[in-house]
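As structure tokens, here come the structures.
Just so you know, all these numbers are worked out from the coordinates, no wet-lab data involved. From a predicted model like this one, the values you see are computed outputs, not experimental measurements. Cβ atoms are built from the backbone, for glycine too; each structure is taken alone.
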Structure P
Amino acid sequence: MLFDLTQCSMPEIITIAKRELAKIEDSGIFEFEVLNPDMGIGLYAGETVELDGKDYIHHSIKAWSSLAELLSCRILLPIANSKHTIIIRYQKLNTIDSFHQNHTNEMTEKYGDSSIFARINKLEEPTFIWAYHKALESVKIEKRKQVLDLGINRADEFMAIKNYLSIDIFESITFTGIDYSASAIEYAKQSLAYPNINLICHDINKLNSLDLGKHDLIISIGTLQSPGIETKPLVMSLVQEYLTKDGAIIFGFPNSRWSDGELIYGAKAPNYPYPEMSLVIKDIYWIKKYLQQHKFRVTVTGREYLFLTATRIGISSKV
């Protein structure tokens, strides 16, 4: 059934969409007719445009994409329907198809090379790679010499650095990556077989059993809030024992989840049926305050991933 929503406000559209999607099974499609967004270029959301004697309410293609995400749908390619309208098609996501639902008995392989998580390539998500590049720029990655990454998994963060730098500069930096998934580490060793990269399968709660030394950049993305990690003691240990006096930090916190191939904004918190950010805000606030007390300049950027980037005050510009 095709719904005519060309003259509906966004609150009306949301009410109708939620009602109709509740009737549809996973992977089912909800279709509705709206004004072609190109007909309203320059208008603000909800403004009216008159075309051939009929009023239409304008919403941008970005608005339709955002609404699909909020409704746990993917937006399919819109179809031209008339001179002034298109058909928006939402496909309801299969919420079971998610690595977040993977309750494997071998927890070290929940994020292993054969897991659903292994299909995720953060480097192909524009909001991730854009924010990560900004963080690398902020810490002057091209001038760093010893980089440590905790929770490296299949080495996406190192691959991004390789693609970001010239090969000569990349090979002048020593990289150490640690992860407790043996299969992920093995994959990373094969995909990034460079002599300046050392990849270790190990529990990051037991770093003191490794002879790591100090590093002038420490990275950890999507790991600090993992089950079994005590965030505060780990962060204090990293700063006090493993970071050089002119060292910098990049910590990434997921504010998103994947479902049926789609990256969905907003982390799913335990015991909540909707995204709830209290825990991630609490951790980021504590880390930022702790680092500022230790003379770091700290910024928080990003969207689907929140990046906390820290550089030493009065030293970082000379690195």
Structure Q
Amino acid sequence: MSTRPPIVVVAGPTASGKTAAALVLARALEGELVGADSVQVYRGFDVGSAKPTREELGAIPHHLLDVIDPDGFIDAVIYAELADAAIDDIHARGRLPIVVGGTGLWIRALVRGLLDVPPPDPTIRAALEAEVATLGAPAMHTRLQELDPLAAAAIHPNDAFRIVRALEIHAQTGRPAGELRAEHALGSPRAPTFFVTLEVPPDVLQPRIDARLHAMLAAGFADEVRGLLERWPRTTRAFGSVGYKEMVAHVLDGVPLDETLAVMRKSTRVYARRQRTWFAREPRVDRDPHGVDWCGDASQLVSSETIAAIRTWRASLPP
């Protein structure tokens, strides 16, 4: 029996309304939010990450925003440790921890722990990194698709770090990392968990993505990146995230804004598809919220039936 505090997880693709849905739950259930977004953790990365403002949050605390500088290192293990501490603090004050975000690996690390695989092998990794330098990340991603289609589907073709790690695990174990992770995902959770996934239809999500990108530009996304580049080099890891990478090219390389927006739209849609695929494979209690109104009031993203189901679930847990 787990001794970890119970949590609610609100997950889904970018622009699906996760924060709005989590705020509805927090107000109804006396909860506080715990972020699970690999860009919103960085200080100063606000507009391009759609980081919620104090005005949007109102009186609801939101933990794990702005916790590290852009050149700081964070991975799923460190994230889970930080989230555990925030969850313990929230629970100790008698409130419900509500984890909200779209970084699937971080949520899996928090809910189920990480896959037990061999540590990095310097020899194998060096050889793979040399191939990336020679052939390019997309070519290595094609190789990964042949060896490990599950892992490849969850990794961007330009994400050299994760491509190398997946190929490394295959070389070390003789098994696809995607299969190993899928088996691991079916294990018992570390804590009692109620999982709510916002599964937005593609024909609804794509216009929402476009509207968000235009809103980011209007809110000063380019100026934000200019200010960040005055303090941090473009090689800083945080600049590799979707949206920021494209805006850096606009600011430093002079890529026209309309071309930047087109590339950003494409990469964001690809990322959203990967998120939908990831969360579709995750076990959860409540697969699809009842009565979702994707195009209307944000308060309808989570229905009264879902709130009642969470209350019933909490009441069924041992004290």
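Where does the value 60 come from, among P, Q, when percent of Cα pairs over 24 Å apart is the thing being computed?
Label of the source structure: P.
Who wins on distance in nm of label points 7 Å out along Cα→Cβ at positions 8 and 264 among P, Q, i.e. which is largest?
Across P, Q, distance in nm of label points 7 Å out along Cα→Cβ at positions 8 and 264 peaks for Q.
Determine which structure produced the value 0.00 for FRET efficiency 1/(1 + (r/R0)^6) of positions 48 and 176 (r between Cβ atoms, R0 = 30 Å, to 0.05), calculated from the coordinates; the candidates are P, Q.
Details: P: 0.00; Q: 0.35.
Clearly, the read-out refers to P.
Starting from the value 1.39: which structure in P, Q was Cα Rg over 2.2 N^0.38 Å, for residues 64-127 alone calculated from?
Q
Here relative contact order in percent (Cα under 8 Å, 6 or more apart) has been calculated and equals 27, so which of P, Q was it run on?
Only one of P, Q returns 27 for relative contact order in percent (Cα under 8 Å, 6 or more apart), namely Q.
If helix-only ellipticity at 222 nm (-39500 (n - 2.57) for each DSSP H run of 4 or more, over all residues; to 500) is computed to be -16500, which of P, Q is the source?
Q
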